[in-house]
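Below you'll find the structures, each written out as structure tokens.
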Structure P
Amino acid sequence: MPTRPRFKDGDLLAAVDLGSNSFHMVVARYVLGQLRVIDRLRETVRLAEGLNERRSLEPHVTQRALDTLDRFGQRLRALPLERVRAIATSTVRQLDNPQSFLVPAGTALGHSINVVSGREEARLIYLGVAHGSPPGEGRRLVMDIGGGSTEFIIGEGFEPLERESLQVGCVASTRRFFDTGKLSRKRWREALTEVSAEFQQFAATYRRRGWRQAMGASGTVKAIGQVAASLKLGRGAISAEAITAIRSRLLEFPSIDAVRLPGLSAERRPVFPGGLLILEAAFNELGLSEMTVSKNAMREGILYDMLGRASDSDPRDASIQALAVRYGVDAEQAARVEASALRLFSDTEADWKLDDEMRRMLGWACRIHEIGLAIAHSQYHQHGAYLVEHSDIAGFSRQEQQVLAALVRNQRRSIAASTLDALPEALSGPTLLTLVLLRLAVLLHRSHEPTPLPSTLRLTVDGRSIRLRLPSDWLASHSLTRSDLDTETELLAAVGLDFGITAD
């Protein structure tokens, strides 16, 4: 794979976090390999509040979100696309049709927005917290209570070791358990039992792993910490005793609207009960006695992840390698296919206007194009696509996994138009053109033999017209390949591509 373009001193980078409670934006300057934050914006949007039973967003909440993104976009429009990364989380993950929100949202922001899985969100959170914490403090537990989900990570240094995401958050849990706005000890006990049950899937594993320090990130934990400090229940950390005391004070009020706690802002009040409930359950089930509050969260993690993606230590490389090893991919065959595919990419990238990110996608697809063979040879391209789309692949957004799955799925036989139609419009066209390169590389190396391809092999394109040039004597001695190429002409014609062979 080619070396990634580096950021230069003075470049501005921006991260946008479309959380289920608040939207955040942070802008940082890249200086001598470090990030210096120069601007922050935060607005309470409560996206989770608009999620209805049809798994769509209520119009007034959508408009609130678009207005916020438009304001963020005014700050970001001067920045190149490669220096801005926007991530959507829990609420957008739950939408029945995410594109119905992501398309207008991306237009308002002026930059595309990616959706990440809960575990990828956890990785980014940990990356942000780890970069804001003193090194060498041993294994740490990080918890982030968002509006729609809560992430738990055990890590050491900058590496997450365990990642989990629970579908409970401060907005969603307040709506679920206190929808009438009334507070009572009886309802709290019932809600605590239900939330605590969610921890059963991973609490024992986490306790066995162990940690030296527990840290909390984002607004809910910060708000609880501020209340604890205002009540003189501790400074700089939240204790189990402080949570018990705050809960007792909270339940003295008959309703959420009536709550008045020292240090609690009016903006945070409507979702405070759900957040405190989750933190109490976490302390109980994980056996926590104290939690410090981190200044960093996912938005900082996004920035540091951008640095990794622009370097030779892109975390996605390691994830693809792990996937290849897990499913016993023939590394030599994958390398042959990758070399040829990237050679064809170099022939066509200028005419087809394919970018470096699509080059990386093609390389990764080559490295794992045969993972489906671990299930069965029959339809292995479909098995492989399923594994790619549904595996937890650290570093990849959902859209990136969809692109990768579409490439693997369409490496051979007929092209499934549905896999391209499911992609955002800006990605479907480049993905179709890129999968042509993968298909040709796979076809040319079908024999799995190490014999190199002719040095005169060339691919020329003119719009949707594609011509593969090969020596006539080579074609004559590879009749099966010639037959496969003739079939490819028909298969590509079905998706509107004119493919042909030119013999020298």
Structure Q
Amino acid sequence: MYLVRDVNEEDFKEKLERILIDHIPGCKSLESVVRLSGGASQETYRIEIECLDDKRILAMRRAPEGAFNEMRTDRPGLAGEAQLMRSALAAGVPAPEVYYVLTRADELGDGFIMEWIDGEGLGARIVRRPEYERLRPQLAYEIGQILARIHNIDVQASGLHDYLTPIPPAEFITQTWDRYIAMETPQPMIDYAGRWLRENIAGLADTEDLVLVHNDFRNGNFMVTTERVVAVLDWEAAHIGDPMRDLGWICTNSWRYGGDAPVGGFGTYEDLFRGYEQVSGKRVNPDRVKYWQVFGSFWWAVVCLGMVTQYRGGADRSIERASIGRRTSEALVDCVNLIIPGPVDLISAESVRQNLDMPRADELIAAVSDFLRNQVMTETKGRTHFLSRVSANSLDIVAREFDLLPEHRRREHARLQVFYHFDADDDGADLESLRWRLVHALRDGSQSLDEESLKSYLRNTVVNQIAIDQPRYSGFHQALAR
């Protein structure tokens, strides 16, 4: 990666204004440019320009700190994203119009300037807010049509073959599993899900059936008005793959934002499939969609776990990064519900707290959590407001661990000792060693996935962990309802 840092704000504005005047018809001057919050991987700007007759709002997407990135083999890059948006718009997919792609001569790094589109892009608001009540019943059907149009784009004719990498399903699974293995932490449910995906891969798209896949099409990555979808966003992970990956991802529970409906928290499978079939002319196999739902939760579990590695390695020491690591259990309980549902022995909080300390640790934690929620959050906004909420939620996790973790670990250890016929005094009988033994057996294939005692161990371990991490998560309540 070749980095071109902007010398200063004025230098940045001068370069940007020159580009706008040269390449945006009618542009007379740059009025303002504001970097927006969000977008961890790329920078996004709101640009206001003075034109001959009026003012216009544009958007710019740019590599961090004005970098020029060498083309990655597995990502389209910003120039590829621009071409994806142009191809999508030409195919009838709602997307911003791209006006100009930056070059090295512009000295602002990789990026492009595009149409500014007003709309709502926050998934939780789309699911919950009353102004979208009339939109929600039709949204899954509309999304099915949009995905079919994306998958129908001719990669060769559109010039996208220069930017996109084919990733067959088996390779996608291996990439994700290898990423987890490199973290060197034993999480048996991740390995179980990886094995299940490998053993159930039959019937997925063959190489000749692979198409353009958005790969991150979910609630939160498109914008809506009260009437329709107005833009599909975040094309940076697009590749050539199984089209059902996109249908499974929009149905993955992590992106339902607490909504009961399986498609993004707002729609039904039937409406999604009907919209897709109407445009594509192809029947949707629900089992293939479920397969990619399992993969979606498997993939998201690995991504969340990777946040812990970044935090511990010092790449990002924020509370946000650390807390996302705890969302691993959300994705894992979704895997449990999809492939090994069943009864769970839930641990109850029965801690005995002595009054020898004034105040106790749990009381101090509660006091700090209340301070963050009731004072800091009410007196701040933006990122500080957001991180205050994350911090309060993290303290709540610590408080639940005081009550639940010792018994949770004791029971997990006991189940593994019985599973491997170990006595408590045997060498190699500690919890970590037994986890590693199971993980290696799942990876080398020596452990069957069908053993009921294994499923019971995994189910109870995952569900009791999320009781600590996020007891309000919908997947937790689904697991208890079995």
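Each value in this text was obtained by applying a stated rule to the coordinates, not by laboratory testing. The shown structure was predicted, so the numbers you read here are calculated from the model rather than taken from an experiment. Cβ atoms are built from the backbone, for glycine too; each structure is taken alone.
Please state which of the structures P, Q yields 161 when volume of the Cα convex hull per residue in Å³, for residues 30-133 alone is computed from it. Answer by label: Q.
Mean count of other Cβ atoms within 10 Å over residues 238-245 computed as 17.9: which structure among P, Q? Derived from the structure labelled P. Among candidates P, Q, the computation of Rg and Dmax of the Cα atoms in Å that gave 24.6, 83 used structure Q.
Structures compared: P, Q; top value of mean count of other Cβ atoms within 10 Å over residues 78-85, i.e. the largest, recorded for Q.
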